[in-house]
Structure I
Amino acid sequence: MEGFDAEAYFSGKTIKIIVGFSPGGGYDGYSRLLGEAVERLMPGNPKVIVTNLPGGGGLRGLQETMRARPDGLTIHPMAPRHPAAEAAGIDREGFDINTVNLIGTPSFNDDHLTMCVRRDIATSWDEVLALGRPITTGTSAPGGDMVGGQFVEALGGPIKVIYGYEGTSEVLAAIDRGELDATTRCDFEYISNLYPGWYEDRLLVPLFWSRTPVSQEFLDRMGTGLQSEDLPHLFDVVDATEEQQNVFLLAQSLESLARMFVMPPEVPEEIVLTWQRVFRQIVEDPEFIAKAELAERPVKYGDPAILVESLRKAATFSDDARELFASLYGAG
């Protein structure tokens with residue numbers, strides 16, 4: 001970056017963060033936290049505005065970002081379903097994973113992902129099986145946090161995923177009014193911000209987990225009376241071959257990289273490198289971390305190189321595995 005004066009470049013400028021989901025959810029919350037930190041830590045102290053452009057599971061906001069001028073003044077927290085879909089051979093109009101500029105994610109998440117159901121519907125997986133119908137759950141579009149639910153549905157399990165809920169706030173509102181039976185958005189960061197009364201009401205019951213084992217603290221806070229070793233893993237509730245399990249594990253690793261901030265193609269290298277450097281500085285900044293903790297937004301830096309490596313692995317799948325992987329992201 002020799003010769004590039006970042007302070008002079010960004011001074012007096014306005015940076016736009018385009019969020020592809022509705023206000024109140026995780027993508028929106030992290031973007032607003034990041035915007036405050038960018039104003040403070042980016043050389044030149046530019047102003048930041050955050051706009052919401054929901055639609056297509058974040059695709060509308062991503063497409064708008066890709067059309068922006070390549071000047072480093074427009075960024076977007078990308079949903080991993082879109083690069084994953086491209087890797088599965090599903091074209092995302094206006095987006096190319098080979099040309100997008102990756103910055104990083106502030107919310108790398110290798111913690112557990114749990115499917116929770118309304119207590120008035122079922123209190124265990126055995127009770128779900130006895131219902132005689134699939135439980136309904138919702139998300140914005142194929143992929144995302146609901147990839148586990150889609151995996152169960154794809155293999156014939158009793159889950160039906162309904163699309164079109166643009167963001168966490170819409171999903172949880174549908175759970176609250178009984179429109180949906182189940183959700184994976186039952187972690188502290190979601191419920192504490194939007195429906196803290198659910199804990200006291202014991203509205204939700206965990207059904208199964210994936211990624212890492214569920215903590216005893218989580219189960220106790222949900223009022224389940226369960227021990228962590230008693231809760232089944234996703235692979236315990238669905239009959240999947242080893243190859244099918246590997247497809248799910250790769251999809252799950254991609255979902256750990258939610259909110260990967262990106263810029264349009266052709267942004268000059270010195271600007272991309274400045275963003276990557278400052279972004280990591282922000283995610284490791286004590287003030288940013290403290291504000292995120294107050295908002296119950298867990299912070300952990302996610303390197304763009306992890307996304308690139310995950311997409312490389314997807315290219316090695318057999319035809320059958322690739323077809324299953326593609327189905328998790330909207331093909332078929």
Structure II
Amino acid sequence: MNKITEINSYQRASEVVEIVSPENPIAVNADNFLSLIGDYHLNDSEPPLKCCCEKDKKKLCRQSHRNGYVVELKDGEKSLLGSTCVKDFDPDGDLRKSVSQYDNEKRYQERVSYINHCFRDKDKISEKLRIELERLSDLNHFVSGFLKSIPAKVSRKLQDMSKTGRKDITVDVRVVKEEKDKETGEVERDVNVITHKIGEVSGLEIFQNEYRLSFFSTVKNKIKLIEDLESVKDKEGARAVLRIYKELQEIEPLCERSKAYCSKRVFFEQSSFKNFIFLSDNEEDRVKCYQMWHFDFFEKVISKSNAEKEIAKIDKDLLDQFEATNLIIAA
């Protein structure tokens with residue numbers, strides 16, 4: 001078995017029939033196989049080719065295949081072998097070994113070609129990565145500044161929600177109903193706690209600190225990878241080529257994930273920060289959250305006393321709505 005050095009891939013049936021005549025099918029078996037000439041991969045717009053694998057009782061397969069190999073036989077004739085029929089041959093035989101070697105060499109050359117393509121476009125790829133790095137850096141600054149601007153208890157609550165995937169902001173409404181027993185005269189109390197949804201917060205994924213910083217670090221590493229990239233010669237080891245190829249293949253989806261992740265900031269900012277008054281039961285925390293929302297929404301400062309009045313009104317409306325005794329906030 002000769003070492004595979006040349007890869008010939010055909011995408012058109014017409015290219016293959018110039019080598020192998022479909023009018024004169026010749027059987028392919030383990031005894032008459034000599035070498036591989038190339039492979040074919042035909043899309044749906046191309047007519048499939050009939051396999052010439054020799055089956056039991058010397059019959060030809062003749063099934064239509066869109067993927068397969070062009071083979072040379074020992075008598076110099078050319079024939080076709082469908083990709084699935086390769087499995088019919090001895091794994092230790094020359095044909096199976098040739099196919100495996102050919103496929104490995106083809107993958108190797110495709111990877112080398114991709115790496116060299118990235119090398120030629122390294123400035124363009126580097127710029128694309130730097131845009132994402134800046135986007136993530138802006139997000140880091142926003143998250144850091146926002147968490148410092150809100151009460152610590154609210155900050156922890158948001159980060160906990162981001163880890164669990166919870167979006168809903170809720171409050172527990174405690175309803176106590178008393179009824180006097182007509183026979184005994186005793187007062188019976190019925191206590192019911194209802195969890196009421198105030199609203200929800202979107203985009204909380206941006207508060208997953210470890211993930212966000214890891215994302216940032218990964219993009220930085222990819223920038224170093226592309227800027228240090230050198231062109232690859234055919235003599236480069238297969239393992240080294242595979243490692244570089246895989247790392248380069250990660251760049252495009254990484255950039256897309258970065259865009260999608262950073263866009264969650266928009267969804268978060270569109271959420272009503274007014275509801276944050278239900279993320280802490282501390283009165284000062286609640287006032288500060290209301291003041292932040294008021295300034296953001298109305299672009300006006302509201303005094304502490306007025307904020308307290310507005311919060312009291314919101315709480316009272318909830319109590320009246322449920323005919324409740326009290327609210328259990330940040331439960």
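Here, each number is a calculation from the coordinates, and none is a lab measurement. No experiment lies behind these values; they were computed from the predicted model shown. Cβ atoms are built from the backbone, for glycine too; each structure is taken alone.
Can you say which of I, II returns -16000 when helix-only ellipticity at 222 nm (-39500 (n - 2.57) for each DSSP H run of 4 or more, over all residues; to 500) is computed?
Working: I: -11500; II: -16000.
Among I, II, the structure yielding -16000 for helix-only ellipticity at 222 nm (-39500 (n - 2.57) for each DSSP H run of 4 or more, over all residues; to 500) is II.
Going by percent of Cα pairs over 19 Å apart, for residues 104-279 alone, which of structures I, II comes out largest?
On the way: I: 59; II: 68.
Once percent of Cα pairs over 19 Å apart, for residues 104-279 alone is worked out for each structure, II has the highest.
One of I, II was used to calculate mean count of other Cβ atoms within 10 Å over residues 64-71, giving 19.4; which? It would help to have the intermediate numbers written out before the result.
Details: I: 16.6; II: 19.4.
Going through each structure in turn, the value belongs to II.
Assuming 1.0 is distance in nm of label points 7 Å out along Cα→Cβ at positions 152 and 248 as calculated from a single structure, say which of I, II it is.
Working: I: 1.0; II: 5.1.
Going label by label, the one that fits is I.
Going by relative contact order in percent (Cα under 8 Å, 6 or more apart), which of structures I, II comes out largest? All intermediate terms of the calculation are to be shown ahead of the outcome.
On the way: I: 27; II: 16.
Largest calculated value belongs to I.
For which of I, II does log10 I(q)/I(0) by the Debye sum over Cα atoms at q = 0.11, 0.13 Å⁻¹, calculated from the coordinates, equal -0.70, -0.96? Kindly include the intermediate steps, with their values, before the conclusion.
On the way: I: -0.70, -0.96; II: -0.84, -1.00.
Attributed to the structure labelled I.
Computing distance in nm of label points 7 Å out along Cα→Cβ at positions 72 and 200 gives 5.0 for which of I, II?
Details: I: 5.0; II: 6.5.
Label of the source structure: I.
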